[in-house]
Structure I
Amino acid sequence: MQMNIFKRPIAKKKEKITPLSIVIVIFLILYCLAIITLLLWGFVSAFKDNNTDFAINPIGLPKQWVTDNFQNVFNLFYIPIESEAGTSYVMLPQLFLYGFLYALGCAFAASIVPCITGYLCAKFNYKFSKLIYLIVVIAMILPIVGNLPAEISMAKTFGLFDQIWGMWILKANFLGLYFIVFYNYFKALPDAYIEAAKIDGASNMRILLQLILPMVRPLFFTVMLINFINFWNDYQVPLIYLEHYPTIAVGMFNMATTNINSLSNIPARMAAACLMLTPVLIIFLAFHKKLLGNLTMGGIKG
């Protein structure tokens, strides 16, 4: 005797819209509109003449689109460097080069170290692993004040001061939020992957290089992109540590505080800001699909 069993489709529960969620959505929309408005205003202002168009109409569209501000940035955007041999000038291409080397190296070091440390603490259940996790949590909770003089003294002692590669070493630490991110990722990773690799005779180093790092690649490059943007916009550390290697962010800081040439007006500063934004915008538009791709894994066959 055969019976046909019909199952009623399970009705999906509708998510309730709470007043708090409405307030959050409205706040995020207003925040995004404010950011987009400021970006568009800065872009439009970069093509205005400071003496005529911008002085009369600082908000609206320019009556005549000019590129003189970008030309002035290319010709006059430099930083003087004092040394024993005299005064030298770091021009705009060098500022971009130093900024790119600083941001890329520091972003990689600040991403790979917490990634590997998080994997070791998550998958090797030792007491020292728990101690490392506790140190990271305590360092995030307790404010660290007054460590800058000691850090500068240490950097000078070990030859890391005024060296771009020295900044890479200083940023290669596992303290911070991204250690927790990688730790939780590896903690949720099934051990069956690692056990299968060990059965095939893979060593711990080979498992890390050929199995773990490819799995965590989308998350790793997402974290690295965020770090790259932070270091690209950072002017305080290069201003203190890199006396002879100023970055583009340091140049923008000097431009915002100077009034000695034709770069002291707002349209010229907006033109320089647009140039500084361009590399980050290109990188994000080119890789955002891969960087923010699917982080899920599956398919363990028993």
Structure II
Amino acid sequence: MSGLAILCSGQGRQDFASFEALLKYPEARIIFERLRDSGLIPESLERYFDSPALNPGVIFDNESAQPFVVIYHIMLWEILKNIIPDPSLFAGYSLGELSIYGLAGVIEAEDLLRLSVLRGHAMSKSAASSQAMVAVVGLNHDQIEKVCRACDSYVAIINAEDHFVAGMPADKMNIFVDECRKSGASKTVHLPVSIASHTPYMVNAALEFSRELRKTCFHASVSGIISGVSGEKLFSREAMIDALTLQISHTIDWRACMESAVSYGCRVFIETGPGSSLSKMLLDLFPGIEARSVSDFHDIRMMKNWVEAAMKRQR
């Protein structure tokens, strides 16, 4: 057991600059071209890759955003896996939970891309009307649940005891934000995600995605994989399919995921980025561990030195 864990980020912080930076690494470019040759990339995303300036917002449209983020993770892992020890554990935040199955070698890259496209389509189809997601800081669980009940909203992600993400119909968002502030929230942020992920609004999408997962080949992994809903380690194909299905329409307990990773002996964490919100959350909860995001490094290969030093400090 290396004591190293990989944290895969979800949607919201993706950008072309982070993707473009990977293309300077030959191994990342090779896998990217392989994925393009597969014919699985949506046409809107293919056009974006050819001319990103023509429609820069396409990577935030759900059906393009999901495969874009997964492609980023696949490319990044082609670089990372050759310079770090084998991870003990993988955990993924929201969409990132799908990506970890590719990084851990459980699902082949092409299948992972195919699933991300199908997942994005199923979730967009399940959103009968415009939806929104809002991050809320400063309320406890009882308070946020009370506000949700009054606004046709649901807790989608638990980040900390006073930090949540909620999903809702878009026409309820302003009311929801007002009620959160009246209840004492110190901060609310409208997230750049257009569907109410991890809520009952996505039940139909979960059922559709489950059928696709059952058609997919799953390989054994030497590294552990954490369920986003329960925070528990998964050992069987059936448990993995259930976890990936449930997380589409059920609350993600990211706090439980972080606690589980530490309880399993992980003390050094790499966040895939873009951004560094997961590593910052982890350091707030467990100040004694070591966590950095790929986004912190100008040259990804320099992570090798940091990981080696961090693991020595944690022995």
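Read the figures in this text as sums done on the coordinates, not as results from a lab. Given the structure is predicted, the values throughout are model-derived calculations rather than measurements. Cβ atoms are built from the backbone, for glycine too; each structure is taken alone.
Overview of values
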quantity: Value 1.5, calculated as distance in nm of label points 7 Å out along Cα→Cβ at positions 148 and 228, assigned to which of I, II; calculated: II
quantity: Of the structures I, II, the one that 25.8, 101 was derived from, the read-out being Rg and Dmax of the Cα atoms in Å; calculated: I
quantity: Test item: Cα extents along the principal axes in Å, for residues 124-275 alone calculated as 69, 34, 29, pick one of I, II; calculated: I
quantity: Entry that produces -14000 once helix-only ellipticity at 222 nm (-39500 (n - 2.57) for each DSSP H run of 4 or more, over all residues; to 500) is calculated, selected from I, II; calculated: II
quantity: Structures I, II, by relative contact order in percent (Cα under 8 Å, 6 or more apart): label with the highest value; calculated: I
quantity: Which of I, II yields 1.00 [FRET efficiency 1/(1 + (r/R0)^6) of positions 28 and 68 (r between Cβ atoms, R0 = 30 Å, to 0.05), calculated]; calculated: II
quantity: Per distance in nm of label points 7 Å out along Cα→Cβ at positions 92 and 108, the highest-valued of structures I, II; calculated: I
